[in-house]
1. Distance in nm of label points 7 Å out along Cα→Cβ at positions 37 and 221 was computed and gave 1.9; which structure, I, II, did it come from?
2. I, II: which one has Cα extents along the principal axes in Å, for residues 77-228 alone, as calculated, at 46, 33, 27?
3. Quick check on the output: 21.0 is mean count of other Cβ atoms within 10 Å over residues 133-140, derived from one of I, II. Which one produced it?
4. Starting from the value 26: which structure in I, II was relative contact order in percent (Cα under 8 Å, 6 or more apart) calculated from?
5. Given that helix-only ellipticity at 222 nm (-39500 (n - 2.57) for each DSSP H run of 4 or more, over all residues; to 500), derived from a single structure, equals -5500, which label among I, II identifies that structure?
6. Looking at structures I, II, which one was Cα extents along the principal axes in Å calculated from, given that it came out as 51, 45, 32?
Structure I
Amino acid sequence: MAFTDVSVTFGQGKDTVQALDRVSLGFGRGSFISVVGPSGCGKTTLLHVLAGFQKPSSGRVTVGGTEIRGTGADRGVVFQQGALFPWMTVAGNAAFGPRMRGASRREREERAGHWLRVVGLWDFRDRYPYELSGGMQQRLAIARALANDPAMLLMDEPFGALDALTRERMQEELQAVWRSSGMTLLFITHSVEEAVFLGTDVVVMSPRPGRIVGRFPSPFAQDAATRGTRTVKSDQAFVALREQVLGLILEGAA
């Protein structure tokens, strides 16, 4: 996947706002890219361009050498709020993507059932979204995206509204899904600690107009499975990288 000199401008004349300025960024299959930066720096715009929701004003974005010209089933998206269908059961929500692609009833039930088991919601398959906690709703949103078998999962601050305990559990569950599936993830967050913990790479963006001002390889995404989350997050190397990333953000904001 590659962004090549991507700029995005909204509005015209005196109301013009430049969200992204000549962003170039590439990463390989199976990567977990965490993107951080101050509010309004263009993180979500970056994700929307990759998802195909927003066309670049200039530059291009390619996946596997093919330029993105719109949305596609190869890119699943999970938003900060689950955006679930309240009239559908948990199972119905999870099977929505395969149903829209014309999959047989057996196939969509198998795919939905598999991912509901992975995220721990199989026992709630006949419930409705309003009967789930916030963390469970986000797990359902992830299962719904994964049931469509995307090559890439794009996540826009999916844990931002969760309490600290639920957020950490969701981080662990997401890591487990990533390790087992081998898919590529682009993860937008305001939390530097979350970015360093989850990502194989941490990308730092500047205040608007958004530019890439730093990229840090992070070795901790693979560690939590064997060392435990608390052990990893208290490691001196983890703390040092977290502070280095945070320092770059604060320096840009100043």
Structure II
Amino acid sequence: MCRHLAYLGPAISLAELLIAPEHGLFRQSWAPRRQRYGTVNADGFGVGWYAPGDPVPARYRRDRPIWGDPNLLDLARVVRSGAVLAAVRSGTEGMGFAEAAAAPFASDRWLFSHNGAVPGWPGSLHGLAAALPPEDLVGLEAPTDSALLWAYAKHRLAAGDPLPVALTATVQQTAADALGARLNLLATDGTTIVATVVGDTLSWRRASPAGVLVASEPTDDGPGWHEVPDNSLLVATADAVTVNPLALTVEVVS
């Protein structure tokens, strides 16, 4: 369920990144090629991007299929950015289909997306929820597992965790709560991309000599794509990518 991507590098238009590729995120909304769960991603979409000199990203989200938004083509044609995170959503029954449920979620300089699902939500996430202040639970942006995961990751970031540590802790606590949770998380602060791979697909490719594209699945059939193994943590900047095993059983200290 869901497809997402993140890009860092020289500024390009959103259209070049999302719409122009033969199997780009726009097409993945109705014809994903490697999606393991669900068949289409028509329950909303969103894109977040960073403007030069502004560390706080802008967002555009809708509660409809990406192909059904008459404003996107014009927006994507003229907006250019060197740091982007975007997603198309396949919603889970019982979790709402409002615009607020569409990734990317945002806070301060961060953007976040979740490709996956948590079995037994919301009752299964008792440990994760117990680690959050009541105001964070009451203030969830949407009644979804993804929004709760983001609330926990934000809590760790606010406590001073670096982004890779915050996402790793989120995966570990969720995996401890909910056996079989699928937790492909993707986040950026505009300079670094961090992704976890637990239960679904992820690939990356050097987008240019000074750029990188991380995506749920390759956006074309060109060379240079690298599939990330399951249970991995990817950390990427515009000029370097590292992939390491992701420990799922480390005890989480809240």
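Read-outs throughout are calculated quantities, based only on the coordinates presented, and are distinct from any laboratory measurement. This one's a predicted model, so the numbers in the text were calculated from it and none came from an experiment. Cβ atoms are built from the backbone, for glycine too; each structure is taken alone.
1. Working: I: 1.9; II: 3.0.
Clearly, the read-out refers to I.
2. On the way: I: 46, 33, 27; II: 45, 29, 29.
Derived from the structure labelled I.
3. Corresponding structure: I.
4. It traces back to I.
5. On the way: I: -11500; II: -5500.
Here the read-out was taken from II.
6. I
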